[in-house]
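Visitor: Some structures are shown below for you to check.
Laboratory data are not the source of any read-out in this text; all were calculated from the coordinates shown. In this text the structure is predicted, and so the values were computed from the model without any measurement. Cβ atoms are built from the backbone, for glycine too; each structure is taken alone.
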Structure 1
Amino acid sequence: MKSSLPLVIGFFALLCFPNVTFGQKPDLGTTTGFALFTATGAFGNVEATNITGNIGTNAGAFTGFPPGVVTGQIHVADSVSLQAATDAGIAYSYLDAMTCDTVIGITLGNNQVLAPNIYCLGGISSLNGNLILDGQGSPNALFIFKIDGAFSTTSLSTVTLIDSAAWCNVFWQINGAVSLGDSSAFAGTILANGAISLLESAFLLGRGLSTAGAISLQNNVVSIGTQATNPLPIELLSFSASRVGEDVQLNWVTASETNNNYFTVERSKDGISFEEILQIKGAKNSNTVLYYSAMDDKPYNGTSYYRLKQTDINGEFKYENVVEVNFKELLTISMYPNPFSTSLTMMIHDTAQITHCTLCMYNALGEEVINTLISKQLTVFETGNLLSGIYFYKMFINTNQVVQSGKLVSQQ
């Protein structure tokens, strides 16, 4: 099972309003509704990528949906993609012509804090660790990064938006290819003159628009967010599915709930057509962490896809992320509780064919905090020395093959 939604960014606080004009913001035209688009290049995906927003290419092959899931429209070499290609080029040129306010170094991150400004980076650049964009209390705070070369982020790197900063006011004009690293979390609108690649489990809150280059995805989450002005009904910390014998254990955790009536779990063979398999009542209103669990005793042979639907007391509903369970996999892992405090339990299923099994955990800065060889089916780790915050884990077999990864939350 692949993990999804590495939500290091404060997603639930970031509400963008496209109808408002903010001074130097570029006019995105028809690309406003796109989460991912390339004017010229192939568009490909592998594994259970989940996208909120339109996607497409104006000239190139389009593959990978399914297993990818899109909440939006797909445009390939049609009238909409033709106009989007023009609009992406105009927006890129607009940003390219802007005058720099500040020239900064080509390595971003390491808890670097930046205020609203137009920043220029003079060559091939990278993000390592956490970059903090401080809106300084203004919802109109504008951040523009002009990078004269390719741009990449390291594994587990993050962009954090604070004090009213919003992803829809962050723009990255990149004269080259873009690569978002494994399990990284990025925010803003990317306008690139090159390929855009999201590596394993990378998360993008915003858009990836290319004037010329392929788009490559692998088990990612990409979202252009929500325009809702009402409080979100739930703050979901996690939703996971794991194999337990011949059944599938479903778990989800909420940090808060507002007017939440019930949850519905839906199952699919292909990640597109879903059927309801169970309902569980919500808490209506809660400000504490709540744990939910259910069991599917009739999963499909091969791969089963699951998604969580949340319904308000007024009948309105929204879908959360899609997860998958493959009964052909050699290994499935349960990590609980999540959030955890002084200890964390890991249960491994189907270990007979595993010769080497290693667990690695990383903090939000990408620093390794646990690296240990696993030889038992049930292992308990003492975690009282870990600080509160978000952690990521990866399970390796046979030295370098990643068989599962995910996100954990520590509440000390």
Structure 2
Amino acid sequence: MSDVSTFLIPKGFRFGAVKAGLKASGRTDFALIVADQPASAAALFTANKVQAAPLAVDRQHLTATGGRVRVAAINAGNANCAVGQPGLDAALRTCAAVAQAFDCKAEEVFPSSTGIIGVPLPAEKLVAALPELKSTLGSDGDHFQQVAQAILTTDTVEKTAFIRVQIGGKEVRIAGVCKGSGMIHPQLVPHATMLVYILTDAAVEPALLDDFLRAAVEVSFNRISVDGDTSTNDTVLVLASGASGAAVAANDRDFSEALRTVCTSLAKQVVADGEGLSHVVELQIEGAASDADALKVAKAIAHSPLVKTAWAGNDPNWGRLMAATGYSGAQVDPERIDIWFGDLPICRNGGRATDFDEKAAHAYASQPEFSIRIALNQGEGKCTFWTTDLTHQYVSINADYST
């Protein structure tokens, strides 16, 4: 397998982006991912009960086509959410125009939106931009990067990942692109927003692709949080063109591992670009009664304003970790909890470790990235979770976002 930072574009796709006039900045805001032939598709969406119009359309289209997508049409600058029937009409109008431009069925178009909630989407701007966008599509890395740039909102960097794997003696490529910086606590179920598009040139049937995607998402995108807010638009879409000629069978470990690697890389990039952050924190929860309990503890810690503001101040306040663990809902014996900052012992058997070095712990917590390990000593359950601190800058970004 190759490094996830090397550009490896799967065969069978073209890409591009233009300025449709949705972003106040005037930057590119409308992107297309076009499969040369209808690609196998699987998608997971937000668990938020308030959902953007494109998600309803996406579900209908995937059902109608049996899991086939020809074009993913993505706009930034407007979430197309909480605007009622006009939102659905705008999504459907966009799909119809894209279908006409690429001589495919409207149901083979997968729309996505990200941006401000509650503002009607001017679909006419997207429709007007289509001819230029179609004429500038390409299949190289530069065109792929255009998509990565166009879908950004409050993000500060593009997020991409690439990998290749040998299947049946043939090279298979997987490429991923995503956006996300704030409003990040994905709860993806068959279930600023997180949008993820993963492409492969392997041949994978939709039902099998769905199985692979669910497994990969559970240990990547469902293991991150910036601020604990679950967006109305969260989407992860994977498309398989089959252009490599390599067919993936059920339980193919190499393909599964490669897909998981790409998803994990993208998920960690989202956290690393969290709004206003000064620290990225990896939580390692072990010894829980179950994996589900380990996840409960990780989320309680990751969503605690007291914990996150302590991290912002480089403060190794382990008492706040104990408190969050206690109210997490997991099975806990307070007198059996152990905590480490990196390799530094902080808490033993529920109390301050005898060799706790506060100065060393403060220095460790001053690093841009650090890890915290918590052992509950209740069983074999475990999880790894990535999150951020909470800073003044985060408040400023979100206080001024729509005005």
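Visitor: Work out the source of -1500 here, i.e. which of 1, 2 gives that when helix-only ellipticity at 222 nm (-39500 (n - 2.57) for each DSSP H run of 4 or more, over all residues; to 500) is computed.
Guide: The correct label is 1.
Visitor: Moving on. If P(r) over Cα pairs in 20 Å bins from 0, in percent computes to 28, 53, 18, 1, which of 1, 2 did it come from? Could the numbers behind the result be given before it?
Guide: Numbers: 1: 27, 58, 15, 0; 2: 28, 53, 18, 1.
The correct label is 2.
Visitor: Now for a different question. Tell me which of 1, 2 gives 27.5 when you compute mean count of other Cβ atoms within 10 Å over residues 108-115.
Guide: Numbers: 1: 15.2; 2: 27.5.
Only one of 1, 2 returns 27.5 for mean count of other Cβ atoms within 10 Å over residues 108-115, namely 2.
Visitor: On to the next question. Computing mean count of other Cβ atoms within 10 Å over residues 92-99 gives 20.9 for which of 1, 2? It would help to have the intermediate numbers written out before the result.
Guide: Working: 1: 14.5; 2: 20.9.
The read-out comes from structure 2.
Visitor: Then there is this: So if we calculate FRET efficiency 1/(1 + (r/R0)^6) of positions 180 and 348 (r between Cβ atoms, R0 = 30 Å, to 0.05) for every structure here (1, 2), which label has the highest result? Walk me through the numbers before you get to the answer.
Guide: Working: 1: 0.55; 2: 0.20.
Structure 1 gives the largest value of FRET efficiency 1/(1 + (r/R0)^6) of positions 180 and 348 (r between Cβ atoms, R0 = 30 Å, to 0.05) among 1, 2.
Visitor: The value 17.0, 43 for Rg and Dmax of the Cα atoms in Å, for residues 68-131 alone was derived from one model only; which of 1, 2 is it? Can you show the working numbers first?
Guide: Working: 1: 17.0, 43; 2: 11.1, 32.
Among 1, 2, the structure yielding 17.0, 43 for Rg and Dmax of the Cα atoms in Å, for residues 68-131 alone is 1.
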